[in-house]
Structure P
Amino acid sequence: MEDVIGKNAANYKELLRSYMESQDEQALYGVEKVSKAFIQNNILPEEIVNLHIQSMSEVHKDLSDEYKHSMNFLLEAMIFYGLAMQEIPLLKEEKHVLQSEISVAASMQETLLGTTKPSIEGLDIGVISVPAHQMNGDYHHFIKGKDGSLGIAIADVVGKGIPAALCMSMIKYAMDSYPEESMSPQSILRNLNRVVERNVDPSMFITMCYAHYIPSESKLRYSSAGHEPGYYYNAQTDSFHEIEAKGLVLGVSPDTEYKQYEQSINKDDMVILLTDGVTECRDGDRFIDSNEVLGIIRKYAHLPAQEMVDSVFKHFERLQDFQLRDDFTLLILRKDV
């Protein structure tokens, strides 16, 4: 660095002298070339200021004390500025490493939490789950029973990123470990609540809805752990109704019991499960309300269930200028026979 400064010191001094005498634009062009050499060699700001001080003392022998003091003040300021600049490459490298790790974690999350939309006779299923960032704090999972029944889980971790992904992985594998005969919604939530309460940091909690559809009875049994209310569409009356299900979020108390509810499902009826990333979409600074969400679902209700949820997502994605503020998960079941 000293060699670079030394090679350019005389040139800088002459350019400074020329500019101060005549404000010659050629001098400005020349000092631009010198500056490029400093940038290419990572010369720190305080070294350039010090060069300027030395050059000025040679060009003008009668500099005032006030000027000298001001330049010393500037030199001290540039020392701290230079230290900060030296940290920038390290911070950029750390950011790159972190982004790479998050990318790997997001890929692992997709693998670990991946679920296949099942084929259930008489039931049309549509689901979409899109993270606002790389890691998804929402979760959905299907469990198909040997009797043709369908278990459906939808959850939202209050807390994002890698801890949320690890928490969701624990939830998924806990559910997969339960025997099929214990798949009742209230039993699932009761058991998961104990797992979360014992293993998850108290600052993080999980809302969840678990539903169990029994085709032979055309009934949906469900329980909720503080999750966003879903909706039931009655085709006969062409009306939506909020699915009322109360329950404490997972992980708060180890002895929580969950109430189980039941809903009959007739031909063309729909069950809509979602996370708050759907109901808390914004139109500018305004939060939309649930009636707007249901209105958009109604608009696309003539489509197959998967096309329906895709179209609803695209609508709200456009509404938010393609910048999701929260993870978006929407799941629709429609009885088609």
Structure Q
Amino acid sequence: ALAACAAPGRQADQTIPGAQAQAPARQAVLRRDLAPGLYELVVAGGDVFVASSGKSFKADEGGAIYRLDPDTLETRAVIRTERKPYGLAYDKRTDTLYVGNTLNGAVQAIDLQAGLAANYQLGQAAAKGGFEHVRQIVLDEAGDRMFVTNPDAAGKVWIVDLKRGTLLHTLTGLRKWPAGAAYDAASNRLYVGQGGDYGVTVIDPDSGRVLRRDALDGAEPFLVNVALDGRGARLFGADANSGRLVVFDTATGRLLAAVPVGDSALDVLYNPVRDEIYVSNRGASRAHPMGTGAITVIDGATYAVKARHDLPAHPNSLALSADGQILYATIKGPHDDKHPAYRADGMESVVRIDLRG
């Protein structure tokens, strides 16, 4: 059985502000300073949830999850957490928010109706202290399963039965940096983006077996995040090392396209409503430490760049509204106080982009 799994915990601490601001006239790009240490965000029940780990990287200092109005980005509620939140995933059938506590090697499940929390301890204690890290959380809602990546040099993927609260499989020795993941329910295949001498690992989640590994030509890749198209025929990867969007044929593993987007490509989303691909890039690298990044909009049929939103300093995670017309992103600040966008208060931002212009 999975340690400390699915046992209801204390009620989550929620703070709800008072009066809400009136919605402004529609803006193509709306940006709001929110909190330090912003990471992933999801759209859940129409609202936008954003993970904030705070200013420090001390695992025991806690953090917060902000619930925002999807139109104004005003705060509707704050869920205080004892552990720092980084990754987020949402199960709409159970109205449950899954929160990755990276530094603790755990995932917390928060019932948004009851406010109760349960913990899934996945990472084991590491010899150097702390725990094996968790990163990407991907849900198979119909199958009541959760897939979680461990981006270590000899990484893992955990597959969890959410109904029974048991660990189904631990895939070990996947080699470098299993980071991003995407699940295709139609084919029952889990795709994991990695680094090293190949870019993608294809997994049968029923048996917990690796079926195939897809390589990239040229320099060592790092597909830090991946996404599938609406039919499961193509896999999109954000290659941080080359600053490209790469596109694979999922049936064969063949590379279909590579589109430059800028230094340190990070997140990727596919929008079936508009047949568009969105890629965030942080803009800074060892060669260009003072750089700033952007979000690139790419045509899903031709792979032509349709638009680029420059958003200093470092665009991070992406989320899409249910109707496919609004894109949300977290924008991180630089840690180097010599960077022109550095802020002593550590405040980072959320952006709302109306894709209709």
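Since every read-out is calculated from the coordinates, none of them should be taken as a lab result. Because the structure is predicted, anything quoted here is derived from the model rather than measured. Cβ atoms are built from the backbone, for glycine too; each structure is taken alone.
Of the structures labelled P, Q, one was used to calculate mean count of other Cβ atoms within 10 Å over residues 88-95, giving 16.2. Name it.
So the calculation was done on Q.
On distance in nm of label points 7 Å out along Cα→Cβ at positions 72 and 288, which of the structures labelled P, Q is highest? Could you put the intermediate results ahead of the total?
Working: P: 6.5; Q: 3.8.
When distance in nm of label points 7 Å out along Cα→Cβ at positions 72 and 288 is calculated for P, Q, structure P comes out on top.
Thinking of P, Q, which structure, once helix-only ellipticity at 222 nm (-39500 (n - 2.57) for each DSSP H run of 4 or more, over all residues; to 500) is computed, gives back 0?
Of the options listed, only Q reproduces it.
To which of P, Q does the computed value 57 (percent of Cα pairs over 20 Å apart, for residues 136-327 alone) belong? Could the numbers behind the result be given before it?
Numbers: P: 57; Q: 53.
Clearly, the read-out refers to P.
Thinking of P, Q, which structure, once Rg and Dmax of the Cα atoms in Å is computed, gives back 19.1, 55?
The structure behind it is Q.
Matching task: 13 is the computed value of relative contact order in percent (Cα under 8 Å, 6 or more apart). Pick the structure from P, Q. Walk me through the numbers on the way to the answer.
Values: P: 17; Q: 13.
Structure of origin is Q.
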